[in-house]
Structure P
Amino acid sequence: MPEVSIHIEGDAARVWREMIDVERWPEWTASVTSIERLDDGPFAVGSRARIRQPGMPAGIWTVTELEPERSFTWAMSMPGVASTAEHILTATPAGGVDLMLTIDQRGLLAPLVGRLGDRRTVRLMTMEAEGLKRQVEQHEPG
């Protein structure tokens, strides 16, 4: 299962706010071309978004789990592959937060998709993590 981790110097609440403001992701990460929320209201379990990423077909992701200021998980299915992505924040004793991104792909075509796409997936996840870090640290007060 591909995984990317990074430390972000910033308030956990601030990192969380940036992370769940998914429609603004294209402003700070090149890993996403566009995100369109398909529902109104706060980002919560059941929230859906259409995501377009470079070189990949658009997919509709649905939030399946959410623990405020800690983590959210969303899932997307296409023929032969079901993907589940986690976004986990862990406050550190010295300040800031550790961000961990994971993606798990299952289904008949998952082994093939993994062999062909794991490097691209890790690259996109790294771009997302580094983009969030820059967004928070460049705009952190004081």
Structure Q
Amino acid sequence: MKKILLPVDGSPNSDRAVRHAIALAQAVASLEIYLLNVQEPIDAWEVRRFLPAAEIEAMQESAGGDALKSARALLDAAAVAYHPEVRIGPVPETIATAAAEHGCDAIVMGTRGHGGVDNLVLGSVATKVVHLSGVPVTLVK
């Protein structure tokens, strides 16, 4: 059985990657999809001072669930099975780690998601995943 990791952030480019994964799943009957959203850790003292860690984590889990909605809707409409997951951590590193932990054969992800100004300064998440990953990465534009 082939496994792919499908990291999403709810952006239109991310949805295009989901559509590509759906096409792959329809072509390869035994494809297993791990749907992932990664939330950056909140380390701002202004937030941590007023909210307990458990509440911050719950907020991030909720935000991650919201980011999975459009991908889940597309996969459900296509009747493609998947395993949804939200993780908290540095995005590129967490994506590469999740792929390794799940034993994925590949990563399929969109380019230019909701990364904002950080992507212009630090380089895109997709570029970093390509460098960190031990498996092939398909970038969908």
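Observations on the model:
- Given 1.3 for distance in nm of label points 7 Å out along Cα→Cβ at positions 15 and 87, calculated: source structure among P, Q: P
- At a computed 1.9 (distance in nm of label points 7 Å out along Cα→Cβ at positions 23 and 95), which of P, Q: Q
- Among P, Q, structure where relative contact order in percent (Cα under 8 Å, 6 or more apart) as derived comes to 31: P
- Structure (P, Q) behind the derived value 14.3, 45 of Rg and Dmax of the Cα atoms in Å, for residues 31-78 alone: Q
- Label whose coordinates, when helix-only ellipticity at 222 nm (-39500 (n - 2.57) for each DSSP H run of 4 or more, over all residues; to 500) is calculated, return -9500 (choices P, Q): P
Taken together, the values in this text are just the output of simple stated rules run on the coordinates, not laboratory data. Note that this is a predicted model, so its numbers are computed, not measured. Cβ atoms are built from the backbone, for glycine too; each structure is taken alone.
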